[in-house]
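Take a look at the structures below.
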Structure 1
Amino acid sequence: MKRLTEKEEEIMHYLWSRGPMFVRDILDIFPDPKPHYNTVSTVIRVLEEKGFVEHKVYGNTYQYAAKVSRDQYKGKALRRVVSNYFDNSYTNVVSTLIEEERVSVDELKKLIKKIEKGKK
């Protein structure tokens, strides 16, 4: 699975949260100043080339939908970050989160209990 640019991710988030849309619908969601129609259309076509988006034809226009789910992309992105920045170690990720006080000991205990319940 290829990486997405910031704008590509933004459009994918719209498709994931709102479902199939036309370019005009996507454009309407963007905050001001809105990108040009052709810019959004080009990004959508690139997403389609990368295999993230598919389309249905309605007359002379296309409706685009996410072909890759948010969970699929999220999992791949997480694996890439863990591989590139944490020596492929999820333990290193958790250690960093603890060191930076992003996760408390109580939260870890709850997570461990949840994992142990899932194994039974």
Structure 2
Amino acid sequence: MKNKVRLNVCGTDYYIASEDDESYIRSIGDDVDARMTQMMAGSDRVSTTMAAVLCALSYADECRKAQAAADGLRSQISAYVDDSERARLEAEEAKREIERLRRELQGLRLRLSELDDR
């Protein structure tokens, strides 16, 4: 169900239709309004349009950096999964080797006891 949310950004009302929660949309609008207002307060030469473009550039930069960080995390997780799988296979191989050595030891003990019995 789409929510229709009225946002006020830098004195202008915008109506946003979204399936996201109304409080989420409002928080985004408040964030954009605060950033743009701060940019405009920093200089009399920054218009609403300039502030909007600067704000969009800032968000695009943050988005790309977040995507790069997420890609890095995905790569790390993939490496950890590969390492984990390798360790699991090595552990299984070690268990098989331990079992083989136990059987061999048991056989040697049996042969030794047979030799002792003679």
Structure 3
Amino acid sequence: MWKRVVGWLVLVPLGIILVVFALANRHTVAVGLDPIAPDAPLIAPFEMPLFLLVYATLVVGVLLGGIGDWFGQGRHRKAERSYRREAESWREKAESMRRDQRQNDTLGLLESEQEE
């Protein structure tokens, strides 16, 4: 419940700010991708609205950050898989011991009944 309220309190103002930014920055800018030879570029500059350039930069930054974070956490995921396999192995051993114990208890009860 609180996550929704906080989400709305953060996302609605952020969305409003993004819309206002887009409306205020509709003018076009030239984007050139050749910093070495700006007079004779290999790829011709193109024009796009400033807000699209900023939004695209933000999206690319978030994606690259997420990918870098995912690769950085690889060793932790590997360790977790190893621990999960070890826990499953111990769980299977414990269950096997419980089954053996129940069988031994049942056999012990049968033997004690026969002695009486």
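Any read-out appearing in this document is the output of simple, stated calculations on the displayed coordinates, not a laboratory observation. These numbers were taken from a predicted model, which means no experiment stands behind them. Cβ atoms are built from the backbone, for glycine too; each structure is taken alone.
What to note about this one:
- Structure (1, 2, 3) behind the derived value 2.1 of distance in nm of label points 7 Å out along Cα→Cβ at positions 3 and 83: 3
- Looking across 1, 2, 3, the calculation of P(r) over Cα pairs in 10 Å bins from 0, in percent that yields 11, 32, 24, 20, 11, 1 traces back to 1.
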